[in-house]
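Got some structures for you, see below.
Where a number appears in this text, it was derived from the coordinates with a stated rule and is not lab data. No experiment lies behind these values; they were computed from the predicted model shown. Cβ atoms are built from the backbone, for glycine too; each structure is taken alone.
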Structure P
Amino acid sequence: MKINKKFKVLSVGMLLVLSLGVIGCSSKGEEGYSEIDAAKTEELVGENEKTLVIDVRDSEKYAAGHLADAINIPFDEFEARIDELAGYENQNIVLICNTGNKSGKAAKMLVDKGFKKVNNAQDGMEEHDYKTVTYNNVTGGAFEKLASENKNAVVVDVRDAKDYDKSHIENSINIPIDDFEAKFNELDEYKDKDILIYCSIGRRSAKAAGILTENGYEKATNSVDGVKEYEFKLSK
């Protein structure tokens, strides 16, 4: 059977439109950053390649629930705190807020400061049913500052024992992630204190932070940067 050429062109066009709708899309505008939809946002947050997620909502809304791996820099503080992001200039960054408005303005600030891979989640937290977590996330630099300044905080290393024995943050305790669900109750005496968790690349520590929050620990903080990504001061 002979297929009409116009029908073939129309069919291909419809397939392309449908494909874009399924896999998510992004577009780079004149401002120098990419506008991404919810599907692309979830793809970047979940992929293995490291993506720094920055939630620019206020701290109360962040604490109520945010994307996994998202750190919090409220929009009203963003311009003054951009220097905290030194070292991330060439890393994928996703900014998110409630509606995509303030995060877009923050994205423009980063582009103006020379950041290369900036993405704005145009579908904000109020516009899409994202999977969220409630534990706190911080960068490696912020984590190290918390560990040194907060003398009452407990630092937990969830890497394997052999990696911990080679080097670790001073005074940290080791509960490998494979044992964490069975042994997290060893931290019960610290339940009212800040518990700072780190690993090699931020994945296992995020899992541990999730286990703690699910079991009533309200002060768990995860370092999104592990020892392979940030130059922590380590001791043997």
Structure Q
Amino acid sequence: RIILAQALARQGQFDQALSMLKVERQGKAQNPRLSLEAIKIRKEFEGAETVLPELITLADANRENPEVLTYLTDLMIQTNRLDEALLTAQTILRILPEEAKVQLMLGRLQRKNGQLDQAIAHLSDAIAFEPGLVEAYIELGKTYQDRRNLEEAIKVFKKGAEADPNDHRPYYYAGLALKECKDYASAEAMLQQAKRNAPNDPDIIRQLGVITAMNLINHLRKSS
């Protein structure tokens, strides 16, 4: 029933999805997974701020449940409660020290707080624990960009592309970093690959148009 409820929610049928979970919960002891799924569905049409108090109550009753705590941390980040999010993420880390997504979350938080060295350490651990976690490569690359180490950022984005060649994001961010380095030809090649993977993405289309125009201008200058 959880899978069916998730499918209904993805189709925008939120009331039906919640009704299905309510039926599943009837006559049963409190099931954190069902309660969490109901909160996730409600969040999509009521907003993070509305469901956050209920999620905090659920987390308080399930202090050792990493799934509940991870989602709580995510919503705290979304609602800009960064200090509380960091404390919750550190709690999860004590429960699951080798969980890549927890390391990713901590790295993301520390990057937001400007703690770039700590962010790099956690994001590198996330990649070590789960080499296919593309989000960790992207966040690590952005962290190196924040440090103005564009060469290292480009290397990390390219490794992210190797981890999942079908994901458009590493190519996109590599293209932006190469643009910053004024390597417009390589930037265009990366953005072309990003567009092949996500042909309708408006950000990719816009950036590719800019880079293509810049390359054309440079070519005309060299020819004149």
Structure R
Amino acid sequence: MQVLVIDTHSSPTGVAIVEDEELVGEISIYEEYSQSDHLLPLIQDLFLRTNRKIESIDAFVVCKGPGSFTGLRIGMTTAKTFAQLYEKPVVGISTLEAIGAKFMFTGDIIPIVDGRGGNVYYAVYRWENGKLVQKRTPDFIKLDILLEETLEDVLFVGKDTKLFPQLKGRSAPHPQGSILSSLGYLALQRMELQDYDDTFSLSPDYLRLSQAQRDYLKKMVKQQEK
């Protein structure tokens, strides 16, 4: 099976083609604030470089978050549009699961994504019988609180671990390369079980309100207090 993978959760924006657990090709570009302008040309370039056709794609895979609110919307809309246009299924994969899948560890693996202000997006995974199993659902939390809750046999992973000095000695160096291949491999595992997402109801996993939504709620609370 052959899938097109789209990752716009942060910079770099990346796309890849994965076929039967083999990475056919990938392209990434560091243009965080103009993803809507660069994503489609990036996909076109990928198909030209790999000499593949979009009609041969069996499913469209998208990183569903957490991550950049705008980036996730762009990637999700693109994947769902392709799925409807070519009448193919769509598979959404968690950013955190894709990060965790890049690491082998006997204990709990805790991928994190920076949420700013000392906050992180995180989940807990563990390898069991060759499969990455989710032990705690993705959430948004102060890192210091998370550190108070976690046991010793854990490994924090992800490129954002370097932003937090308190993780020194408890995190692994992030391997080179993107999470595109992980997204593709995880999606293919689900596809073997006919586990697809609904094209119309699939939506980004933001895990928290956007800044605009938070500002609006604060404004409404202040108005009610008057």
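Comparing mean count of other Cβ atoms within 10 Å over residues 89-96 across P, Q, R, which is largest?
Details: P: 20.8; Q: 16.9; R: 25.0.
Largest calculated value belongs to R.
For structures P, Q, R, calculate relative contact order in percent (Cα under 8 Å, 6 or more apart) and state which one comes out highest.
R
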